[in-house]
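**Q** Next up: some structures, all given as structure tokens.
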Structure 1
Amino acid sequence: MQWMVDQMTLLPTGLLLVGLALGTALLAVAVAWLARVVLFDRLADPTEVRGTVADVVHGSLLAFIVFVLAHVLTDVRANLGHADDQALHEASVVRRLDRELKAVGDADAQSARVLLRGYVTSAVTDEWKTLSTADPDLSPNTEAALTAFVGATRRVIARHEDSASSIRTLLDRLEEARQGRFENSTKTVPGVFWWVISLFMLAAMAMNGRYPGSWKSNLIIAIHMGAIGMVVALIVNLDEPFRGASGISPAPLAKSVGLVVPR
């Protein structure tokens, strides 16, 4: 299940929304037909399956699905927004660090600026890719680039007491921003959620088999479950902050040191 979700994340947003909506609609009609033929049409009194108890069960299933999907959609949207804000904050920290080092102006500071540019280059070209995988992780190459930059910056701090405090603070914030990027990349919907919501949706689809198999009822079932499928597609699309069509762009970070925005 998780593998399938990971693959869907890579689809273009429009294709994912339309494809999952149509797929869910067709599956709902097929499951309702199968439940009608196998179970409901064989009951001694078919009117019982459209009674109060069946309506309560069906309504409860749908209410649970809608409630859980709405809650999860809010969570993934908030996580994506938070990750985007942190990426912008990291770009701001890099820009200020570069400005502070430029103001110092000696050879050590210029060397540190070159290493800062190397760190950002590695972050936007290498680490962004490792964070966008199904099992996100920080890049060893970017870690090495950051270590080299930190060493050079500490030499600047040791020789320039007037700028030491601000540079040291910005350096700490840079490392915190990178760690925050990693934490945001791992905050995804757990795999068990997809199993649970799939089972509840299949049960709700089966309960639709209580109604006669006319084209009107099938159309209503398709529209209803297709809309739910579109919400599921939204969750899939927004679930991975650094992955897929809605993934956060490294452009602000790249521009902070004058790099060409990677495609």
Structure 2
Amino acid sequence: MRITERPERVLSLGRTDHDVLLALGVVPVGLWQFIPTMKRGVGSWAEPSLGGRTPSFLKPPFDFEQVASLDPDLIVNVQSGGDETEYRTLTDIAPTVGLPGGAAANSVPWRESTRLIARAVGREAKGDELVAGTESLLKAAADRNPGFAGKTVSILLAFGGKAGVYTTGDTRMQIVTALGLKPSPYVTELGDDKYFVELSAENTGDADADVVILLSQQQLPLAATLKQYPQVAEMKAAREGRLVFPADPSVGLALSSASVLSIPYAVKGLEPLLREALG
């Protein structure tokens, strides 16, 4: 796909593609409201970039008539499931930037998605600037915290009474390892073919590490979360005070979004918690 003119009406359908667009100064005409509690469709870290505008909301499976009604001259669907039929239908409506070849669904590294989207909207230099700035921010945080270097980490998600762990193929792990941490032995053994692996109650303890970051879909307070997930409460990291649980749900959401717009928010929230947990 070749885009010869800078688009004016950009539709964002990828899970977090709107973050990249907003960082580039482009307010999309519509976006996937991935988190229903985000009343303007974006995280708190991105709301200022919307200005006074609130895009239209869409959700998968996308209503193609609604897509067409927004009259986009570019559709961005990078952080997507990569469904080929969906992609072909979208390209019939407008030029579409989809999941890059060889990339895992919903897991395009933040550097690649930033540069790809920046090129599509004719702001390639700004994209490079955003990537460089985010890399500098991560390096500065690592330099401030030499105690992070070499310490092992696992990132768990509590959901529906179950728990799972993110692998080295996931963008969340890629962000925290940029701070100097390294994946726990269990996470390393999982490889990167999948971005997330569900844990049984019996093997949750295998994901123990020097520090365990716990995220929760229910966004309950820590005490309530541990009561609901005793398999996590029984982990050595939890019992020894090495469990990081952001009280601000937006910190976990920012880490999950893993974009040039959300990473600074996630680092700011996680850095003091990691420092405290690691002594």
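Since every read-out is calculated from the coordinates, none of them should be taken as a lab result. Small disclaimer: the values here were computed from a predicted structure and weren't measured. Cβ atoms are built from the backbone, for glycine too; each structure is taken alone.
**Q** Taking distance in nm of label points 7 Å out along Cα→Cβ at positions 90 and 106 for each of 1, 2, which is largest?
**A** Between 1, 2, the highest calculated value is found for 1.
**Q** Out of 1, 2, choose the structure whose coordinates give relative contact order in percent (Cα under 8 Å, 6 or more apart) equal to 45 when calculated.
**A** Structure 1 accounts for this read-out.
**Q** Upon calculation of mean count of other Cβ atoms within 10 Å over residues 162-169 from the atomic coordinates, which of the structures 1, 2 produces 13.9? Intermediate results must be reported in sequence, preceding the final value.
**A** Values: 1: 13.9; 2: 19.9.
Checking each candidate, the match is 1.
**Q** Looking at structures 1, 2, which one was helix-only ellipticity at 222 nm (-39500 (n - 2.57) for each DSSP H run of 4 or more, over all residues; to 500) calculated from, given that it came out as -26000?
**A** 1
**Q** Tell me which of 1, 2 gives 39, 22, 10 when you compute Cα extents along the principal axes in Å, for residues 18-57 alone.
**A** 1
**Q** Can you spot which of 1, 2 the value 123 was calculated from, given it is volume of the Cα convex hull per residue in Å³?
**A** 2
**Q** To which of 1, 2 does the computed value 1.3 (distance in nm of label points 7 Å out along Cα→Cβ at positions 34 and 170) belong?
**A** Of the structures listed, the value fits 2.
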